[in-house]
Structures are given as C-alpha cells and as structure tokens.
Structure I
Amino acid sequence: MRIAVYHNLPNGGAMRVLGEQCRLLMERGHVLECWVPVGASRHGLPSSMPIHEVPYAGGWAILHRLMPSLLDRFQKIFCATGALEAMARRAGADINAKGFGLLFSGNCRYQAAPPIGRYVDIPSVLYAHEPYRPFHEPELVMPFTRLNRACRVTSERANAAAFTRLLANSEFSRQRLQAAYGIMATVCYLGVDTERFSPTGERREAVVVGVGVVQPHKRIELAIEALACLPSDGRPPLHWIGAAGNPVYRRKLKWLARQRRVDLTFLHQVKDNELVSRLSRASLLICTARNEPFGLTPIEASACGTPVIGVGEGGFLETVIKGVNGELTEPTAEALAQAIGKLLATPQKINQLGRSARQHVLKHWSWAGSITRLESLLAATIPDGIENRHP
C-alpha cells in the first residue's frame, strides 16, 4: 500500500504509538510519507520516512516561530480563525497530487479529529485515541472554553465524519467515540515493543513510578495522597516521568507533596532507554489517570517486569488484570495505599507479578499482532483498483 500519514501530535504516548505503527508498516513493505504542521512532534517517526512540513499562513506562522507555546494557549482563537483548516487544505492538496491509495491519520492536538479528512480524495482512516476531552467531559470544561464549545464540537464531529473509517485503541475508547461523534469505530488494540521494553536486570529499588504528561486529568495528586497514607518510615518516593505540561498544576503538586511529606521528583524529556531502565528498577507503576483511553504505560511496565497498581476505570480495565500484572482499586487514596502497601511488604510478590506480567505481554500485547490487525483494516478500507493510481 502507498499510505499518506498525517498527524498534529505533541510528544507523548500517542506519538510513540504512531511512530511504531509507521515503522512496522514500512518494515512490511508499505510505502509511507508523512505530512505534519509546523510544530508537530517528529519523535519516534522512522528516519527513512519522508516528512513534509506544512506551514501555517500569515501571522500564525510568525507567532509560531517566535512564541510557539502561544498556539496551545490560544488554541480556541487559532482554530476559530480557520488557520488550522487552511493548513489542512494545503496538506490535502499535496497528498491528492501524489496519488496515494490511503490516508492514515493520527489525532490533532487542537481538535482530536483533524480536518485533513475533509480535504483528501482518497479513502482515509483516523486512529482516534479519544475525543477532545475538554469539550466532552463536563468536569474538564473550563469557563472560558464554554464560550466556543458548541462551535468546536460541531467542527470536530464534522472532521470525524469525513474519514472513511475510525479506529479506536480500546473498547472504552470505542464507546466514548460513539458518544462524542455518533460513529461506530473499530477496536484495533495497540502493542508494545517487547525487545525494547524488557527487564534490564538492574536491581529493583523502593521507588514508585508514574508516567504521563503533567496535566490535571492524570490525577497525580491522587498518587501523592495515596503514598501519604503509607507509614512515613517506609514511604517510597514518587518519580513522575512525562512532559512538563501545565506549570500551574505542577506547582500545586509540588506544594501538595511538601505538605504530605512525599518525596516527589518530576523527570522530563526522558528517552526510551532511560524510561525502560526506570520502569525495570521501580517496585511498581502507579496509574491514576481519569478515564485513560487505553493505558499504554501499564503494558510497557509489564513488559519490563514491573507490576501495576491503578484505578479501575477507563482503558486500565482492559490492560491490567488482577493477579497477572497488577491490581486495580477504587479511585481513592486509601484504596490505592492499601494495595501499594500490601505489595511493597512482599518483595517476592513483586518479582512473581513481574514475571507473570512479562509473559502476559509476550502472549497478548505484541506489536506483531497489532500491526497485522491494523494492516488488515487499512487494506479493507481501500476499494479494489485504487492502489494502481499514480501521481
């Protein structure tokens, strides 16, 4: 297949997923080229895949060059002015001219469902991790976003409807996408690179690790409160790995950790080899995110032989199995603390769960199986004969 790839993602789990999908599709002989707006992440994309950077028009291009963070801060104005639409229109025209058989798109950081699907003349597939949460979850809607929520939701739904097929990363995500867009997506589970994410053999440390961008929906305060419930003389430190995210939220977390006497360390810009090392050395991974769409980190930790303690909601219900790779609890500090304390008190249980977790991932969560499923769904989206097109 000749596949045009598009995304407007920042660094993070979704970006790692897209990079791995592209790499493995290319290894299977498919031809891929990628289109990205200025400022989108390229982390993890195959170095052999051509990447076309599409600039924004006019003043937005100047603003991004001088102060890129302002695009994220004023995204509602950015989208309302049509700058994102104009950029997608240019990318779509370029893709149409090159005679690809299929568009494979990742999410957009500003709208979740990107507008690119409306501007291509070929079958298109959106791998949709989740809708744009601030517009679909009342508890995440900020006062200033209510002003343009209806307009943005309408636009996002139209963008999603323009794609030939939607893929979801979990059954939980499929249900959320249907509620948000009125479209039935197909579940295509993700995988993990079990060669890269594997036990390093380093000595295990009395450390609890969390992974994810520092944003309120990750509920990092719940992890802090849970550790604060443990006796102070045996309380493990919390190392949180992920993009810096929201600076105000980060300061609140540091203040809370000091008040609760929890040793909190934020680790940003961590490369994959360091992530694997820290996961392998940790006593456990804690997962506290609210309605996590899939939960890639639990299977990455499991692949490294590290058990998982998490909240029993969202995609965690599909990636964490009690007694196999960890345990799920009610989303309260007390319930999490009880599970953490019980596990930390029995080092042999940590090692036993770690071995079981590794075997579980090898059997059920390999990238080979995930890419075979993705490849089949992409091929089924292309009508007979369209692959014979040439630019």
Structure II
Amino acid sequence: MTHRNHLVFLGLSGFPIGMAAIQRQRLIAKGLIENGWDVTVVCPRATHPENVKLKRVGRFEGIVYVYLFGPQRNKNFFIRNSQKLVAPFKEFCLLQRLKSKKGINAAIVSNRNSFTAAIKYRLVSWLLRFKLLINLVEIYKDREQTPLLLKVNDFFFNNFGLYFFDAFLPISEHIRDSFARFNKKNELIPIITDYDYINALPVITKREKPFFLFCGSASYLKSIRFIIEAFSLVKDREVELILVTNGSSAEMEVIHALIANKALKNRVIILKNIPEEELYSLYKTAKALLLPMFNTIQDTARFPHKMAEYLASGTIVISNPIGEVGKYLRNGKSALLSNVNDVIAFSEKMNWIMDNKNQVKEIAENGTVISRNNFDFKVLSMKMSVFLSSI
C-alpha cells in the first residue's frame, strides 16, 4: 500500500490554540496539506484549562492533532508529574503506530532548543527510520537572569545540538549563518501568515479616539517600557495607546507602574485575552502598529511572528532595522524604521503619522504587498514541500 507523504510535529503542546509558535506550526502544516501531505501534531503535555473544549484526538483545518493525556491540564500535582515520566514511552508507542499505519517521512521538533529533547528525538527517529528536523526561531545565548540549568542547555545545544538532526528550518539568515558550521541541509522559512484570512476579516470594533497599538507578551518588558516612554512624548494628547498583553502578576505590576510614572493612566489601555476577530479589528483601525527591536543577539536572530500579522492587516508599522526586519522593509517605503534604541526618534515617527495621512496609507499598502508576497503560507508551502522531499 502506498502512503501519502506524512509529517509529524513533535515537542510542542497547545495546538491549535496559542501564540506565535503554535500559529507557525499550524500554518506550515496547513500549507503542506494543500501540497498533498498528511500532517499530525503530537502534543506531549496537557496545557489547557478545563473551559477549553478540545478532544484528545481531533482535526483542525485538516490537521490531525493528538494529546497524549488529553488537552486539559490535570490539577493534581502527582498526576501531572507522573505524566511527564510516562510521556516519552507513550509518545514512542504512538509514533510506532503512526509509522505502521501511515508511514512517517519526517518530523519537525519545536521545543525552544532543548538539548535533551534533541537526543531523545534522534533516538526515536533512528529506531523508527524517519528524517528529523528542527524549527529554529531564536538563539538562546548570553540571556540575562537565566538559571544555571538553562545556561548549560544553551551551551550544549548551541555547540552540539544540530548534530542530532538531519536538517533545520531557520527563521532568519542570522540563525542560518550561526549554525552553518554543522553542514546540515536547511531551508529558511521566515515569519508566516494567512493573508487571505486576515484580509477577509471585517472591522467589528471602532474606538472613538485614534490609537497606537502593541501586541505581545508582558515578558517583553524592555519593548513595553520603550513604547510607553516614546508614547509619552507624542504631541497629540487625544491619541491613546493600546497594549494587548498578558503575563505574570509581577510583570503586569511593572507595566502599570510604568504607566503611572508617566501619568498616562487615562491614555493607555491594557487589553488581554481578547477574541482573535477583535484583535485583528484593532490592528486594522490603529494609527500604527508598534514593534521596537533592539541591537541584541536575540532580536538580530529572531523575526517576530507578529510582524507578518501587522503587515497583512494593512496598517503602517513602526519598528527598527534590526535583523530580518531591515532585510525585508525599507524606511518610508514599506514601514517606518526608527534609529535603534532611540526613544525620541521613535516618538517622532508616531508624530509624523498623525500629520501625514496620505503618505501613511501608501506606506501601509506597500507593507501589505511585502507580507503577501513573502510571508503568506501559500507562497511558502511549495518551497517547504520540495525541501522536505529532498532530505
């Protein structure tokens, strides 16, 4: 019996609900299905609260997903830790069944560059005879306030991790070049989005006052602090700032303190856990979407998933020419790119937007073209399919 090509995603839980990593996984899978592949997402951990109604085994947009222990996180500490111990064996048995029934051509690992996971999945792929790839979206090196065990993991992964894989999928040229010494096959898959889906969504909310918007985890405190400082310098006192963010109580306390220190309580709105349709509606009606980047190893290497969504929404983006952002976008042509780490320059871009509506519209439209031509999953899926078939 001849099987269709079959790809399995490993190491990441939460599908189909989640932020950048899950959405990247979803869109790669969706594109491969359109090119004749079968795709299965294996979720090794139960991550969702009880109110999230997902089946243990289900299908989303044609993508089969399997939770080893069901999607809802168990409240019992002992049971949760028992599941961690059993998970590798249960995952291997599942992959063995999939290999027998459908065949497995390749698996993509997405797990924040874990060295121990690299060893584990190399052993599994060797026993079951399929190719093993890793999705690389960041470089974890010289991170501040990093626990010792994570530093040890980073050292071993950065120096030896790719020896355990047949190929890798870097999100940026910097990541590709950083791991070139391993001489592994690779295919650069940048940020990825569903342009037609975003474009078709209607505007369902309109705010009375104009606003700038940032969307991202509260863990990006450096970015949020920078944005609040820049916004405090904006001349138009009627414009608002919306922060779509969520995080730990400590992180949120810091953000509220930053707002209070700048006397911006009446002009900065914090939203969290809003429906996707409302979020995209805010994207489309904002004066500008904000995404500051800094001259660090992490920002140079990464390429924020949010940038693809921002550009696809048709709203102008203010950012900095760091890494892939500077490669794809041009200041005054397809985005507004400010001097790096310059709060005053960033705020001047915000002021310029309020006074130049016609030019803003043209730049935003050019940014949308960049997104559609370079980041849409339909554009990238054929390249991905050909690459997987070649390894």
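Suppose Rg and Dmax of the Cα atoms in Å, for residues 33-104 alone works out to 13.3, 37; of I, II, which structure was it derived from? Going through each structure in turn, the value belongs to I.
Among candidates I, II, the computation of mean count of other Cβ atoms within 10 Å over residues 49-56 that gave 11.1 used structure II. Which of the displayed structures (I, II) returns the greatest value of FRET efficiency 1/(1 + (r/R0)^6) of positions 17 and 321 (r between Cβ atoms, R0 = 30 Å, to 0.05) on calculation? Largest calculated value belongs to I.
Structures I, II were shown, and distance in nm of label points 7 Å out along Cα→Cβ at positions 201 and 249 at 3.9 was computed from I.
Any read-out appearing in this document is the output of simple, stated calculations on the displayed coordinates, not a laboratory observation. What you are looking at is a predicted structure, and each value in this text was computed from that prediction instead of being measured. Cβ atoms are built from the backbone, for glycine too; each structure is taken alone.
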